[in-house]
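Structures for review follow.
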Structure I
Amino acid sequence: MNPQTVFIAILGVTLLNGFVSPMVPLVFVMSPVWLPEFVPPTRIALLYGTSLIVSVSTLLISAVPAGIFERLTGRQQTDMTSMLVWLGAAILLTLPGLL
């Protein structure tokens with residue numbers, strides 16, 4: 001298993017979180033804030049946009065522990081351990097939606 005494979009797993013977990021997260025209804029309700037005016041507010045556009053926002057947010061937030069881990073251990077490049085920390089953080093953020 002190489003870091004690219006782990007990154008694909010991270011992307012899969014974050015996409016899953018975009019569908020099952022308890023934050024999806026909150027982001028859906030906040031659609032007047034994030035939806036551009038030129039996009040018609042159809043239900044499907046709102047659902048896709050909400051899922052995408054939650055997925056990307058999960059991807060970015062789950063990278064923070066991996067970055068802190070790399071900084072504390074003095075690593076110069078991302079290695080397998082850092083990627084697994086990132087995957088673990090993404091899984092922890094997805095668990096509330098799965099339970």
Structure II
Amino acid sequence: MEDADAAAVRQFKERLAAGEEELLPAAIADRMLAGESPVRVWREHRGLSAPELAGQAGITQPYLSQIENGKREGGIETMRKLASVLGVIIDDLV
């Protein structure tokens with residue numbers, strides 16, 4: 001089992017060095033674990049304003065606001081666009 005663990009760590013380090021993985025600050029993870037909108041948390045972590053993210057994702061700012069406030073669920077295509085702009089996989093947003 002140790003060999004598998006060591007291989008997993010080595011693979012992660014290689015992916016991190018290649019820019020294929022990202023370390024997430026604990027404060028960011030804590031916000032999501034506390035129930036805050038992952039879209040908002042990632043947007044703020046990436047330094048984007050709501051209008052910037054909405055514009056880059058091709059959605060309206062009010063729609064983004066509704067997603068971030070939990071008033072609407074984003075459809076799969078919308079969430080795919082948001083994930084792409086934020087540089088995360090869609091699973092990180094849901």
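Values in this text are rule-based calculations from the coordinates and carry no lab data. Treat the numbers as computed from the prediction; the structure is a model and nothing was measured. Cβ atoms are built from the backbone, for glycine too; each structure is taken alone.
helix-only ellipticity at 222 nm (-39500 (n - 2.57) for each DSSP H run of 4 or more, over all residues; to 500) was computed and gave -26000; which structure, I, II, did it come from?
Source structure: I.
Using relative contact order in percent (Cα under 8 Å, 6 or more apart) as the calculated read-out, with 22 as its value, let me know the right label among I, II.
For relative contact order in percent (Cα under 8 Å, 6 or more apart), the value 22 is produced by structure II.
If you work out distance in nm of label points 7 Å out along Cα→Cβ at positions 40 and 64 for I, II, which one comes out largest?
When distance in nm of label points 7 Å out along Cα→Cβ at positions 40 and 64 is computed for each of I, II, structure I gives the biggest number.
I have 1.00 for FRET efficiency 1/(1 + (r/R0)^6) of positions 48 and 72 (r between Cβ atoms, R0 = 41 Å, to 0.05), calculated from one of the structures I, II. Which structure is it?
II
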